[in-house]
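What follows are several structures.
Throughout, read-outs are computed from the coordinates displayed, never taken from laboratory work. Note that the coordinates shown come from a computational prediction; the quantities given were computed from them, not determined experimentally. Cβ atoms are built from the backbone, for glycine too; each structure is taken alone.
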Structure P
Amino acid sequence: MSDAAIEISKLVVQYRGKTALNGLDLRVPAGAVYAFLGDNGAGKTTTMKVLTGLAPADSGRATILGMDCWARATDLRHRVGYMPERPRFYDWMTVDNIGWFTASFHRGPFLARFRDWVQRLALDPAKKLKDLSKGGYARVGLALALAPDPEVLLLDEPTSGLDLLTRREFLASLVNLAAGGRTVFITSHSIAELERACTHVGLLRDGKMLLHGTLEEVRKRFRRISMRCADGPPDAGALGTVLDRTATGRFWQVLVQDPNGDAVAALHRRPDLSDIEDAPATLEEVYAGLMARPKPDAPPLVTRAGE
């Protein structure tokens, strides 16, 4: 049996003649916190719709826990939690009302678990939804997504509109969810905060996967090299594939994909260079560097075979 919680193979989805997903391949290991990143219109929400059984694929296959997301959508609703980007509830209801109402569509002790999460997320069960802050509204959505006791949690821009501290608290909670055996698949534009929580990352552009792998592997492949130059800067192209470079006075910095170790080592032997630093790039730097490049015709960057 596969150890993947989510598997997508050669997935194609078209809307009115336009291709939203163009042969997407994706694999999410069980127990991962998978950051699914891409610009607006890249196909992230379409992927979520396919995974939740809200949209069929034109071709290809998508499965969660080994079950087809379209053919077994009803069964998966009891094993998968979903939080949309903009949850919409009956705002005249109280927090407890919405849990009671939603419980009628689920099996088992859904309401009891919902009330437990309401308490753990510091929500007032008697408060009307229309009177909640954006952060409170988002926490209600998370409580509803967690109430089925799901094995897989799908979160589509769950931190949209939240303040910085609330975003960080929300994303930090994902680590605990994964530690409890759940798989978390999340899209978010809060890349810097998401880096603190994710174990795996995938970058999507124009409906295709541009890069995927574990966060550790990605950070090893993308390096930020900086130095002070007494004369001119070194040949950037010799260091690897250059994604970005900046210069301020004598200070010079470059973002490199797959750096040449010999060329980097040679920098330390040059007498005209000082304060040389070679550090892993942040996820935000990798994202900005790759997304700024011209559209590639090459296959996606895969950090490890089979991932």
Structure Q
Amino acid sequence: MSNILKEMSNIGIIPVVALDDAKDAAPLAEALIKGGIPCAEVTFRTDAAEETIRIMANEYPEMLVGAGTVLTTEQVDKAVEAGAKFIVSPGLNPKIVKYCVDRDILIIPGCTNPSDVEVAIELGLETVKFFPAEPAGGLPMIKAMSAPYHKMKFMPTGGINESNLKSYLDFSKIIACGGSWMVNKSLIEEGNFEEITRLTRKAVNTMLGYKLKHMAINIGEADLANKLSDDLEAMFGFEKCEGLESILVGGQFELMKSHKYGEKGHIAIGTNYVERAVYHLKSQGVEFIEESAQYDAKGNLVLIFIKNDFNGFALHLCKN
């Protein structure tokens, strides 16, 4: 997977933007960044697209800016010259795809059937857009269509919102989802960029799904940890589950026989996607203890500790 696709996967949500006036480009980019999504697919549906891309790319270099609804090679040239890092098209036009591939420009063309996917594979692509996602059959269609194509990844766009976002992203062959609900046209016309920031932050938090999983207290002695867990079980009927390093009581209270992180203990914060959560938190300046990272059998990050303690308690992310 290319570095740009990897970043898009970490971001998770790709805002699809259509601006009628390039004066809105800078405040919109700032609103998206503040909301936690440093990315935009600027569609060539309006005459302001090229200048919008140029402003966003030049004034906000930390932002991943691409061009959408690209229908001609001339638009590819304009978008790339303006600073676009990727190209998205509603359908699969072999001429445009080959033009981009020959120039090492990342292109994600729209596909809605196996024939399109096979053309994309023949042209050397590893990711395609599925558009319009919901009208074309949604997640069930992607799952059915993707089965024969083990290496192909998808970026669905069209009809995706907060209510169905997680169901799409839970499927391993989907790298990210395109959407426009957080960049509503009326909000842009009103200049209500604070609301766009709020909706963007809400979208990120919905995607990541943070929740308190359990709290652990450092006991330090196995015998004492066992006694205390027995007491809790006797008093409240909490079931206990003993492991090598700790005893989990009632599913949410952990007594540590030994400890490595946190003077007093640790607090586990669950998330739908640990790797995406790490990316988004790092963008806020949060640091992690890289050597604490744990992975599952498929190589997916499932647990990692945050560097700074929380009043004597360590914090770690884990999979919901």
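Descriptive notes on the structure:
- Structure responsible for 5.3, with mean projected area of the Cα convex hull in nm², for residues 160-223 alone calculated and labels P, Q on offer: P
- Structure responsible for -8000, with helix-only ellipticity at 222 nm (-39500 (n - 2.57) for each DSSP H run of 4 or more, over all residues; to 500) calculated and labels P, Q on offer: P
- Origin of the value 14, where relative contact order in percent (Cα under 8 Å, 6 or more apart) was derived from one of P, Q: Q
- Structures P, Q, by distance in nm of label points 7 Å out along Cα→Cβ at positions 16 and 120: label with the highest value: P
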